[in-house]
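S.K.: Structures for review follow.
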Structure P
Amino acid sequence: MLYTQLRSFHGVAAEGSFTAAGRALRIGQPTITRQVKELEEHFGVELFYRRGRKVHLTRTGQAVFKITRRLFSLELEARDILNAAGGFQSGRLQIGAVGPYDVTEMLARFHEHYPDLSLSVRIANSQELLKGLLDFSIDIAVLAQMEPDQRFHTLLYSETPLVVFVNRGHPWTTRTSVHLKELADQKVILREAGSTTRRTLEAALAQGGVTIQPVMEIGSREAIWWAVVQGLGIGVVSEAAYIPHTRLKKLRLLDTDASVCAHVVCLGERREAPLIRAFLEVAMELAHIRQTLSSLPQTHQTDAIGR
């Protein structure tokens, strides 16, 4: 009986309300409420503060939730082991990423290998994704920056240089590259403060002793892309994230080796979980292809990875 009560408690804690927990667990809300109440009364504790339809964990509830996250994660891993023995006929992998570029490549190849598995993708910043790994709400994260941390297992997936891109009406259209110092005289459109691309660019500028005068700051790669298409300024992005357009021209950035990395990350203690291990193997396969073909033209790299 305790397992059933804990499952109801975990559902409410994860979903934020009794009604949402009922939908997620496919159990009537009155049943969820009764099982949580029985758990509280049996141990003489209060697990939630009730405030209207929303609930908040008490300190005791927070401590129990940390345990149930692990408990039900282990239950899923047990199912994954059984599924793996049967050839991965079913299962679900939850993936987080800071952007769509590298992760979609991995998802396509993973789906080729395991077409029966269910995949879900969450786009968020690095801090939110690392928190998701720790609370078991996601299984794999694809991050641009990853500091050494013994809690996590990290695979370097790719490393791509920064490039400049301009509108076809810009004087640089006839060129194939620009020097870093030339950015000082340009209307540069920056990503938001704290983004990996911006931090990488700012570090390169500081190292080169270059000061720029940004024309605007925009919070997404796609919005910057459109701003450059409209001729509002020039953009800087990792080469992997650059999207070609008939009105755009990409140029190499000289005098710097500034680059943006992509890492595939999971909890160290979960790296041998069957689904996670399978995803890591696919990522390593693609990373090896990238490394092998790094000396070839970009079009050849893309064709090889896409096969």
Structure Q
Amino acid sequence: MPSIRTLQTFLAAARLGSFAAAGTEVGLTAAAVGLQVRALEAELGLALFDRRGRSVVLNTDGRRTVAQVKDIVERYQALQSRPAGDDLSGTVVVGALVSALMGAFGDALWAFKRQHPALEVTLFAGQSADFAQRVDRGELDAAVVTRSPAPLPSSLRWTPLYSEPMVLVVPRRPHFNLPAEPLAMLALCPFMRFDRHTWTGHLVEQALAQCRARVVEGMELNSVEAIVELVRQGFGVSIVPQLANLQWSRDKALRVVPLPRVTVQRHVGLLERRQHSRERFTQAVKDHFGARRVAAR
């Protein structure tokens, strides 16, 4: 049976794409890393890498194996490092939308850190679709993402945390003529569109379809924060999720305008593998937002 050290060596090679780089990280020669990886492949009866000169790339079996090996290593490390009496400790690696970190999820992380000082959270900001692949491969323990417009792999589970309505945002001091009616704003003003290839971009398309609006295409960006800042500066209008915990109604440069007939919401939730070693953390996140929903009723 492979040792924990062999499994850690395999994970290093998978992450770095090189036996030499993995050896530098774990304190072995490149040849020793190659021997450990070949022994693991022989034990499993699988080739895990495609060898390309001095670089190595995970193949299909290797990508599937990474998540399982990472789970084994994390469970072993948890046995070593878990302080008595503290269920939330050690390191958890989480992906999150930047907009989530600015709002409700950022508040939740601060609360966890105050309650559990032994917990270390490594955060990566990015897009929902990218995070889904990384969670499935085991590179992330979980991610805070928008609900996928397409079915997720059966290995993943998404749990809703909170919802944000899709709204029209317009500048208070525009560099163009701003009509009074929301549909006229969309029809006549430069439209700052959220990247239509993203999950949030699909929601913008749904909102436009619901209010039967045509737009004057301006810029296309993949950041709610960048779009809102451009609108603040008077360069256009946009449809975006009204970010939880941010008081746009008090913004002196931005105005939120309700859209007729639009019921689309962005549902933000926690994406995780169905079985993993950091379930205490993910359950705490779900419990936190569940309590918030109960309190808001």
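S.K.: When distance in nm of label points 7 Å out along Cα→Cβ at positions 74 and 186 is computed for each of P, Q, which one produces 4.1? Can you show the working numbers first?
M.R.: Numbers: P: 5.5; Q: 4.1.
Matching structure: Q.
S.K.: To which of P, Q does the computed value 1.5 (distance in nm of label points 7 Å out along Cα→Cβ at positions 98 and 258) belong? List each step's numbers first, then the result.
M.R.: Values: P: 1.5; Q: 3.1.
Label of the originating structure: P.
S.K.: When distance in nm of label points 7 Å out along Cα→Cβ at positions 34 and 226 is compared over structures P, Q, which one is greatest? Intermediate values should be presented prior to the final figure.
M.R.: On the way: P: 5.2; Q: 4.3.
Looking at the calculated values, the largest one is P.
S.K.: Also, I was wondering about something else. Matching task: 50, 27, 22 is the computed value of Cα extents along the principal axes in Å, for residues 130-249 alone. Pick the structure from P, Q. Please report the intermediate quantities before stating the final value.
M.R.: Working: P: 50, 32, 24; Q: 50, 27, 22.
Traced to structure Q.
S.K.: A value of 15.9 was derived for Kirkwood radius over Cα pairs in Å, for residues 106-177 alone; which structure in P, Q was it taken from? Intermediate values should be presented prior to the final figure.
M.R.: Details: P: 15.9; Q: 15.5.
The read-out was computed on structure P.
S.K.: With Rg and Dmax of the Cα atoms in Å coming out at 23.1, 71, pick the structure among P, Q it was computed from.
M.R.: Details: P: 23.8, 76; Q: 23.1, 71.
Derived from the structure labelled Q.
Quick note: the coordinates plus some simple rules give every number you see, no bench work behind them. Because the structure is predicted, anything quoted here is derived from the model rather than measured. Cβ atoms are built from the backbone, for glycine too; each structure is taken alone.
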